[in-house]
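Structures are listed in the sections that come next.
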Structure P
Amino acid sequence: MPKDNKINSVLAKLEYGIYVVSMGKGTDGNAFTASWLTQVAGDPPTLVVAINNKHQSARLLQEQSCFAVNILPEGQEGVARTYYGPAESGYRKLEAAALKEAPRTGCPLIVGSVGYLDCKIVKRVPIGDHTVFFGEVLAAELEKDVKILTSTSGKMRYSG
């Protein structure tokens, strides 16, 4: 279906956080920048992240049982851009990163993030050209209470 420019211009006004989602184990894992991410339930705490089916990260998450959301502080556009490129260019996106392990799932966490959400995948739903991954939050920590990177503050927009 062709994109409707009026619809897209209104959708571009929606505000999103900019996060780095990581999966796998250590430097053998992968990470990608995500903005289509939100909480959808409180009990149990659950969030969703939508990923384009053409992106390698969607295929990689199909093989995983968990993911972690790394929360970036405002001003860290450079970090977000590090993980923005396609995984097809190489799975070693985490090779140069300082990492620690998420406490419940063992997913890689990026040192320097202001917080994280450690999630187990509980459902996968294909919708249009994306797959929505539901993650139950098993652990979370906020190391610094600061403004986070957003699509407005970072001037980063993803339109699918």
Structure Q
Amino acid sequence: MRPEELVEILDKSLLGWAFQDIERASKGEAKLGAFILGACFIDAMAGFYNGIDRKEAKRKSGPRFKDFVREYLQQYDSQRLWEDLRCGLVHSYAEGGSYKFTHSQPQLHFIKSSRGRTILNLEGFLENLREAYDRLRKDILSKEEVFDRAKRRYDSMGLMGSAPV
């Protein structure tokens, strides 16, 4: 498989299915659900960036998530994003104290609230995720070591996508 072939698969499945689901949730009545799916999307991209295989998928998710955030979402604090958004929101439907969530208020994205929390505006968060995906995609196409890791992840676990029933 060539880098272009892998990127085409990622564009169809990871971007086409996963990210579009996040966008659909954000445009409907599932705003918090879009944040949750966004955290899952970061996890998925982190798996490709770090080159995990099926055996590693359930181990050391924290370090690979934070590695990805440090590389592709540098405006975020990787530890806080991991603990409070990814773990807190995804597993407990709670936020650990770092963030305040809003939508349709782009002027507030990444501003500190009166209580010291970072405001995440949904549309700004999604824009940040899309930029991270685009940068990962570019690195898969241009950096052999990133392509090799992403291919390892794909070869081991595949990816969701449409299939005939």
Structure R
Amino acid sequence: MQSFKDVDGKSHDVSVTFATIMKVRSRTGIDLQEIIGPKSREIVEKLTDPMTFVEVLGIATGEDGDQLAEKLDGSAAEAAMNAVLDAVLDFFPPQKGKPIREALRRTREAAAQHEKTALAHLQEALTNGDFDQALSKALSGNSPENLESTQDPGRSGN
């Protein structure tokens, strides 16, 4: 069993059983058992749709998905998604779930590193003025003066 905390710090347990898999398939059309097969990427992509995710989360926690959604911000939603994915992998016997779990671990590490690098680049651009220069340049292309200069000379700006 996996768990996550909502914005209020309340812990929610996430469990995947055959009943969970049957309910998810019935309500969303997603077969969670296919997460370890050739459709794994497709399943994960479907789970990232907020409406679908809230439905699956509600089923996996045994709670009302809409009420849960009220208690999720970005961080809590990410923790909930990780708990759901881990719970799905916990459903399978270790010999089936282990390779997928390792792939998921590596994916999470790569995503975390990518995010860290992107944030460092953003911070550098904010600090050294590159961001402000790029913003100014982008906005200057949309100024009213520039728009008037691109109009047909025979037409007025009114």
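Looking across P, Q, R, the calculation of helix-only ellipticity at 222 nm (-39500 (n - 2.57) for each DSSP H run of 4 or more, over all residues; to 500) that yields -3000 traces back to P. Each of P, Q, R could give percent of Cα pairs over 25 Å apart, but the derived value 25 comes from P.
Quick note: the coordinates plus some simple rules give every number you see, no bench work behind them. Quick caveat: nothing in here was measured; it's all calculated off a predicted structure.
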